[in-house]
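Peer 1: Some structures are shown below for you to check.
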Structure I
Amino acid sequence: MIVDANLHATADGRWFESGHDAGLPALLAAMDRASVDLGILTGIAGQISVEEVLALCESAGGRLLPVAPFDPCAQPTPGAVRRSARAELAGRGLIGVKLHPRLGRYDVLDERVIAFLDEVSGWEERLGVWICTLLSVPGLRALRGPVESLCELVGRYPDLLFVLVHGGGPDLLRLATAVRPARNALLDLSYTLTNLSAGSLGLDLQLLLGSFEQRLIFGSDHPECDMGAARARVEQLAGVAAAELVLGANLERELGLLACR
């Protein structure tokens with residue numbers, strides 16, 4: 001099974017101020033063209049609601065799994081974050097939640113993010129945590145660098161599955177090295193595959209596809225990037241066995257484990 005770990009759609013088909021078609025029909029057509037069997041629909045706070053993510057997945061005939069948007073730093077206090085998480089996310093049939101510190105303009109080590117992770121890590125219902133790893137925000141003074149921050153989170157919550165979206169981008173090799181001992185972290189390669197791998201990062205990708213292939217997962221970042229081109233890039237850089245893992249088997253394994261936790 002081919003699984004895309006990071007897809008986007010919106011109820012009205014608009015995608016920020018771009019001309020991209022983020023409607024559900026366009027998404028399903030792109031999946032058909034790229035021969036992608038299953039997609040993870042990841043919401044972004046401010047662009048789509050939890051209800052809309054669930055409705056789009058319900059309309060997709062079993063081809064999409066829901067990851068809800070959530071912005072911990074939209075709340076004033078850690079206690080408010082916990083209450084909001086329980087009200088918006090608990091018992092909704094989600095497989096995960098998406099944090100987007102860059103668009104939300106918050107530090108991933110903010111006390112409200114920690115409160116959110118403390119909260120969901122204690123639930124019997126297990127949610128994966130998708131985090132955009134392109135963390136640099138002009139004007140925001142972060143407590144630590146992106147790799148150090150993400151490594152700290154992954155290590156603090158070993159019972160949570162983290163999907164590190166875009167794999168750190170230009171920090172791909174450093175991030176992979178940092179989280180290698182943490183078995184609860186997967187590096188999603190969306191955007192990085194299509195937009196950053198033409199230069200030296202392509203060599204880093206090729207190295208990791210031969211030595212870290214059980215922790216890498218395929219994603220396209222549709223509608224920002226072409227799904228077929230992203231899949232083709234994995235197949236170009238990886239051997240057959242590694243491509244099979246990255247294109248679906250790794251995420252299938254972790255989703256199965258997530259359901260059992």
Structure II
Amino acid sequence: MNLPNLTNKQLRELDSLFESISERQIKDFGNISASNKADGSLITSCDLWSDKKIVDGLASIAPDEGVLSEEGGKSIPNSKAYWIVDPLDGTTNFAAGIPYWSISVARFVDGRPQSSFLIIPTLKKKFVSIRGKGVWLNNQKIYPKQNNHQSECISLCSRSIKILQKNPNSVFPGKIRLLGVSSLNLTSVAMGQTFGAIESTPKIWDIAAAWLLLEELNCSIDWLETDPLDLVAGQNLSDVNFPLIAGRSIEKIKVLKPWGDLLLEN
């Protein structure tokens with residue numbers, strides 16, 4: 001039997017939780033030093049505080065539902081419903097005083113996102129996506145047709161830009177944008193600001209919330225290597241990447257596919 005959607009009470013509690021985290025992150029923004037994790041990525045005390053605040057909050061709001069988080073346990077929980085948390089996606093920007101980062105949280109049921117929350121504190125934007133019901137931006141429902149303007153831009157990540165060197169004799173099919181944040185690169189596709197994105201090494205917590213946002217706004221995803229629908233309970237995702245192409249449509253995916261395939265070449 002499928003688990004129910006989140007209740008209105010749970011949604012209100014989540015909204016309050018994310019609001020308090022946003023306030024703390026805005027306060028610390030540009031005023032905090034970062035250190036390197038074992039994998040070379042940056043971390044700040046605000047990342048750790050935000051992670052603990054979210055994990056503790058979810059334990060109260062949704063008891064008996066497991067949590068996988070970037071700064072905590074990285075194995076898929078055994079519970080039928082579980083949460084995937086990136087408390088601060090874009091730590092490098094955050095620590096450098098560049099105002100692009102996000103709070104990215106998704107609730108999974110039966111191995112796929114059922115609801116997601118993507119908050120951009122500096123832009124005062126909060127996206128809520130619910131499978132089969134749509135997307136809300138700052139509590140106003142948005143529709144795919146609202147974002148149909150034709151963009152010439154394509155979002156790349158810092159690692160996917162290497163595909164340009166692998167194919168120097170071909171003209172890249174769009175103007176390149178690098179926000180430095182996986183979740184925001186994908187959100188730019190969902191909102192029609194770019195027509196596609198190529199991500200080289202995102203982790204599950206980088207993409208979990210934006211995945212549902214894309215699907216609910218009728219965008220397409222091509223998983224180039226690992227399909228997240230094939231994951232199993234107990235699997236450790238610390239070192240698992242999910243290279244992907246996101247596009248406004250299947251046709252846009254086809255345009256980017258030859259370039260995305262270059263990511264998998266040695």
Structure III
Amino acid sequence: MNPVTVAAVQMVSSPVVPENLQTAARLVHQAALAGARLVVLPEYFCIMGRHESDKVAAREMPGHGPIQDFLAEQAARESIWLVAGCVPLACDDPHRVRSACLVYAPDGRCQVRYDKIHLFSFASGAEHYREANTIERGDTPVAFELEGMRVGLSICYDLRFPELYRALGVCDLLLVPSAFTATTGVPHWEVLLRARAIENQAWVLAAAQGGLHPNGRRTHGDTMIVDPWGRVLARQAEGEGVVTARLDPAERDRVRAGLPALDHRVLGLPAQ
């Protein structure tokens with residue numbers, strides 16, 4: 001694996017899909033101009049509805065639709081690997097969708113799909129969320145190979161479940177497109193991201209929603225890229241923007257050689 005530049009896009013998405021796609025196109029182009037070979041969009045990049053059911057109304061059949069066509073065109077136009085934080089795809093239940101993280105290759109073809117496994121539920125005073133009302137959960141961890149890297153996929157609330165990342169195998173890069181709430185993000189976001197990087201000795205790229213949305217929801221933001229030692233390489237606190245970092249395999253190898261924690265694992269491994 002040669003060093004590679006990656007980018008995380010931060011957005012403050014609205015309930016209007018075309019408006020969000022226009023913003024995403026501008027930020028993806030900015031990332032490509034900065035030399036990024038891999039660009040990651042946040043969760044709900046295409047729609048942050050006024051009601052949870054709005055994403056159901058915007059759902060597409062797998063393989064075709066305005067959102068998926070846009071992603072394919074962007075990946076091909078910029079000649080990049082483009083990761084869509086989540087796309088609402090139709091499922092058997094007409095009242096719910098699959099929250100699908102889709103990976104597009106530089107030729108514009110969708111190569112990988114991961115359906116969000118862990119669905120967010122939170123209640124505190126007037127603030128409450130229950131994704132299971134409108135999302136059908138997935139059940140399969142997904143990792144893929146990209147230019148010599150093993151890349152593991154996850155979405156937002158998945159971040160709280162370290163067993164998912166162990167199930168992905170030994171990855172070089174973990175992707176966490178998210179829309180963390182401000183309430184939970186302040187105490188937990190950075191701690192969890194750096195923990196996942198440290199325990200897996202892998203880079204973590206977390207593309208976030210960051211700001212006050214037209215629907216009144218405030219997301220935490222703080223898009224960041226963390227290295228295998230747990231150091232934050234780049235971040236953006238709030239508002240739309242792009243953060244980039246150069247991933248050097250020599251740094252990953254140095255961390256794993258000096259502290260071979262992955263080789264010291266005992267629990268959860270197949271019997272020898």
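Derivation of every value follows stated rules applied to the coordinates shown; laboratory data play no part. Predicted model only: the values in this text are computed from it and were never measured. Cβ atoms are built from the backbone, for glycine too; each structure is taken alone.
Peer 1: Compute distance in nm of label points 7 Å out along Cα→Cβ at positions 39 and 191 for each of I, II, III and report the one that scores greatest.
Peer 2: Largest one: structure III.
Peer 1: Moving to a separate point now. Please state which of the structures I, II, III yields 1.4 when distance in nm of label points 7 Å out along Cα→Cβ at positions 183 and 231 is computed from it.
Peer 2: The read-out was computed on structure II.
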